[in-house]
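Chemist: Pasting the structures here.
Every number here is computed from the coordinates shown, using simple stated rules; none is lab data. Owing to the predicted nature of the structure, the values given are computational and were not obtained by experimental measurement. Cβ atoms are built from the backbone, for glycine too; each structure is taken alone.
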Structure I
Amino acid sequence: MVLTSFVTFLGLFLLVGLSSARRSRPTRRDYYLASQDISPFAAGLSAVATNNSGYMFIGVIGYTYVTGLAALWLMVGWIVGDIVASLFIHRRLRDATGATHETTFLAVLSGWYGNNFGLFRRIAALVTIIFLGAYAAAQMDAGGKALHAMFGWSDEAGAVAVGIIVIAYCLAGGIRASIWTDVAQASVMLVAMAVLLLTAIDDMGGRSAAWAALDAIPGYMDLAPPADNLLASGGIGVGLFALGWLFAGFSVAGQPHIMVRFMALDSATHMPAARIVYYVFFTLFYASATGVGLLSRIYLPELESLDPELALPRMADQLLAPVWVGLILAGIFAATMSTADSLVLSCSSALTNDLPARPVQSMVATKGATVLFTVFAVVLAITDQQSVFDLVILAWSCLASAFAPLALIYALRGKPSEFQALLMMIMGVGTALWWRHQGWHDFIYEGMPGILAGLATYVLTQGAWRGAERAARSRT
């Protein structure tokens, strides 16, 4: 029954995505930007599904299982930071997309004020290919874990299955197929997660009984983050922990696969409506996922020594009727696919549109690049042994450190030179990687120092440039 339900719901999701081929047009602008005719409702729901995907279903629930109530700061910080980015950047990015007539996030960043930052654009394309490729692999790994937990399939078989369906999505309708499927998935994701959370609470005898059971686990319901560093105790630790995840939420401004949803919006004046849809669904879903992650520690104590990222499918199998188990599994699997195809499309656009001196115009070559990157992501998913959560956060933080500072400076009417843009990207990514290498990312999310390093680079170089100009004027 579970398998029948899974196949049925997954088939419906696939039909929604493949049906977008009826609306698709044989142009690069439609393939990568859906001809900028996406409604605010679709844009908002699509951003929710793409932002959450396997990271939320697998990664966040596994992280909450291990961390306890302190994981709540991840949710609060992430959503608040995301809102800040939206208020400053999203509408101005949509305006710049219309003004430049570009089809990719990197192209808009390279030509925001009519510039032509060719070197920046090519190096940024390489950064995108590397980190979004790892991100896509994490999504395919999440799909593989879900199938392994429910049906006993190997992780490798699950990753290959995701890859095959991603290729079908991309060849059918490009970004439009991804967005259409996201709309169906976002609704199903919220309903399925809420049903599981309410069923678990009721099975334990109500909210009071559930809270008492969680509170009985030593330290599990402490708000302070788990860390050995002395600063991580008390209010200072909680403040720094939450602030770090606020920067994780702000990091959405550097994610090409999410920002393209808002770039594809039919009108910049519809941004407030898209924002409302996005944050209402985002908050409800994140809160439900955090609750499920906490309760899974009670229902599945054995996962503490195994793989906590298997908590959601196994908890669903234990508590829900087969039809709901199939729905949740289909939701996990379809969410990983829709995000994976968005990531692959962003990599494909970087290879065909941003890396060459002149964009590739052939749709055959464009779709061929999409297939190539899908295969690359599947291979990486099979060979890499990192957790979904760690792999997503690493890619997320490096992309944010590379592009979010520049997007913010543009949105604040700054006009950096190409040299400044390059230096901001290099310093941001370098700082984030160095922070992670030191092991400090367990205490403060590495995107925070990465983004701050990029912004500081702009401020310092701008100050040095103005100082040099004043000195030159004084000599004359």
Structure II
Amino acid sequence: MNNQEKPHLLRKLNLLDATFLVIGAVVGSGIFMTTGIIAGYLPTPGMILVVWLVGGFIALSGALSFAELGAMYPQAGGQYIYLREAYGPWAGFLYGWGFFWVIECGGIAALAVGFGEYFGYFFPSLSTQTYLLELSVLGLDYSLSAGQLVAVVSIIILSAINYFGIKSGIVVQNIFTFLRLAAVAVLIVLGLSIGRKSGITNLDQLFTSGGAFDFRLFGLALIAVLWTYDGFYSVSCAAEEVKKPARNIPLGLILGTLSVTLIYILANIVYVMALPVDKMKGIVRIGELASTQLFGPTATLFIAGTIMISIFGCLSATVLYGPRVFFAMAKDKSFFQSMAYIHPRYHVPTKAIFWQAVWSSLLCLSGTYQALFEYVVFALVIFFAATGLAVIILRYKHPETQRPYKVWGYPVIPLLFVLINLGVFVNTITAQPLQSLVGLVILLIGIPAFLYWKSKEKRSRI
């Protein structure tokens, strides 16, 4: 069998699929749970809306930067490819190493357990509060809940759907994206029109009675907002399966990010009209509280169902795009070689999908995924900063490479994305020095692994 006959990824995703993948990977539970935290930092409804708008602008600057790189390198792998090309194989590997062991699979575990929590709201016997096993071994306590098993089952189901081809995975993803958009639209339209409001009633109230502006508190609020926008880059990971990538990758990234920003701003307008800021402060389930105020206690069921659908849809998107990064690494002989396998019938990286499901499920059962994720938060933003800078580096390093799309506002937009992420990085290591140190150790463990795979590759060529 020659190289042209080998199974390969198929370009099956159109512009709608690409856009919905971006929306689906971003809009999860955050929009229903973050504003109450932000209200603890910002004293006026106007500042709450401003920080969400600023977060959307930052996410869009990232999407524009990723758009140039994605159209330039329409291959599976996303950031792994861009960092490899800009800085060398070691940089791409360290990103991919952290992405598999913690960032991606830890994120999947967190989403799956979050889905289990809301599933348990409707089926209490299957909640995360229903314990099936509790034991202590060598002084270490371990408990297993029914909700954790629901989380594992959700990962298995979505992985199985994606196993049978990119179209089966994207169809499920599109359905759940449509459902959550419809549910959020109902909340926004009815909230603005007929809801019982106790928050602001006119524009004059947006910035009144708030006290002096505190830049540090605004920065803390912005960090919470940026995490809620995370995932905008999803379609770049699956770039090798996008039709007309020179057109659809940039458009999918830009349209998806703009859509998310609009959704977030409108939802927060509903919140600040429904509730005064002092009643929002510290409320994690702000979506439920606002809906109860607007429509009465029966709305809680609707919001809980909406959040459950949103988390499941976000989980579906994350399960879909992650394996493409591991596939790209394995194809470069820089990761477990089995993950480079493409199924001859389904034309997807089935073994990468399988091992992602296995590790994510183990993290769900272990209950340690949240701690792991906290350890590598600093790495997320430093990789984002490096990717923004890669736009500029590659303009100088490979000026001859075709760029079907060039980032608007170059070099200001990518530099802005770099500087903001560096600012978040400094804030993170200052606020969480111990967790950041542990995260650095996790990444540094990847160095001997990288050297091992590279030496193995050299021996295979001899």
Structure III
Amino acid sequence: MKGLVWFRNDIRMDDNPSLKRAFEECDSVITIYAWSPEQLKTHNEANIKQDFLIQNLKSLGVNLNAVNVPLLIIESKSFYNVKNEIAKLIKEHSIDKIYWNKEFGLDEINRDKHVHDAIKAGGSEIEIFNDQIIYEPGFLRTGQDNPFSVFTPFKRRWVENFDMKFLDIDFDYPIKDKLNFDSNVENFNFGLSATHGVDMSLWPVGEISALDRVNDFLDNRAIDYSKNRNDPILDGTSRISPYLACGIISSKRCILEGLKKNNFELSSGNIGITKWIDEIVWREFYRNIMYSFPKVSKGKPFQDYTKNIEWISDEKNLNAWKTGNTGFPLIDAAMRQLLHEGWMHNRLRMVVAMFFTKNMLHDWRIGEAYFMQNLIDGDFASNNGGWQWSSSTGTDAAPYFRIFNPITQSKNFDKEGLFIKKYVPELLDLDKSVIHDPPLEHRKYCNYPLQILDLKESRVRAIEVFNKAKTI
């Protein structure tokens, strides 16, 4: 029997249910990845993420080659052309069965239906799996049999239904019959020029690197994660999100490794590890939101009344925000970290997004897209969920009158100003007593811009606009 495995957001061998099943059932296995530049652009996938994805596809190709499985990259103009390319491969290689893992965005669901129908019409078998989440999407329901829209009760139900057998994921891949053709991943012309300028040594390639990063975090920093995770200058987080976003490591693997270090306790023991597992569950929560409420995949707010918000547009302020020149040191440091590393500390993502949508009163969709265009860990469900939470348009959102003060946030979470000094070097000589909100004479001396807005006035404006939207 010959099987075809279609990689998508799961470019790994470890804990890959579709690949595992193909190895269990088939004498020979072919794997494919559909490269779609048009779709990547439509979905605002960052240049750095595409670069990272390509390098990890090459790493995966090496690992598969060791068990006689070729990885073929096929080019498809868009999602809806994929069915034709796969149909050709099935016919050319006499494929008996095709395997893949689910994705939950609206475009992906529609694409998969087209492929499924085309393959079924051709007579081949199909088997589909979950790999990004523990439970089938939509399985966890409220007492009223509705999808959850608040995280805390979702997590409670998640724990109540949890069974360690969900994490029975270890599998030794046997060597398969060798086929008479090889992978093309090393020779494929992806047509991508790296324009991001990020030092990619920050993000080592491959499954082993991802697992090493998880275990290094669990061994050395997880114990203090709960108290250190909000301090951006500390290396207090796992920085595993780029690997999760591309499926180089699975959520189940992360949870399993965490539980191993916490006596297999989900809700007690090391508070740092349990808090970190919470963050993994947040990813599953947002995938359930994306699946259960397709409108979020259509650029629509979860809270319907917020469609009435009268967002403003100011190109000058927008550019200042994008380039880290707003005159608010913590905001500027965060935005420059994004451009420098392709990543931003999670606490700062909330501060920056709330400043953008509340103080600047700019449409959250613009900020959401800009993050996706620059993040190595751009993940639609989590990015959309985070932006909608911060802008008070989403599920389980912050109340619209809750508006972080970026100066207070700076004093609370970057007390010494070390993070600011790292990414806003023009403020390097300032003392911690003034660096969070430099006086005019210091701004002139450092050639640092004036604030683009007044915090108090902009806060009042945001509350008025949200109140008005509620009454329409």
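Chemist: Suppose you compute distance in nm of label points 7 Å out along Cα→Cβ at positions 73 and 433 for every structure in I, II, III: which one lands on 5.7? Could you put the intermediate results ahead of the total?
Modeler: Working: I: 2.8; II: 3.5; III: 5.7.
Going through each structure in turn, the value belongs to III.
Chemist: Given that distance in nm of label points 7 Å out along Cα→Cβ at positions 201 and 393, derived from a single structure, equals 5.7, which label among I, II, III identifies that structure? Working shown, then result.
Modeler: On the way: I: 2.7; II: 5.7; III: 4.1.
Derived from II, not from the others.
Chemist: Hey, distance in nm of label points 7 Å out along Cα→Cβ at positions 105 and 297 derived from one of I, II, III reads 3.3; which structure?
Modeler: Numbers: I: 3.3; II: 4.5; III: 1.0.
Only structure I yields this read-out.
Chemist: Suppose you compute helix-only ellipticity at 222 nm (-39500 (n - 2.57) for each DSSP H run of 4 or more, over all residues; to 500) for every structure in I, II, III: which one lands on -25000?
Modeler: Details: I: -25000; II: -23000; III: -14000.
This value belongs to structure I.
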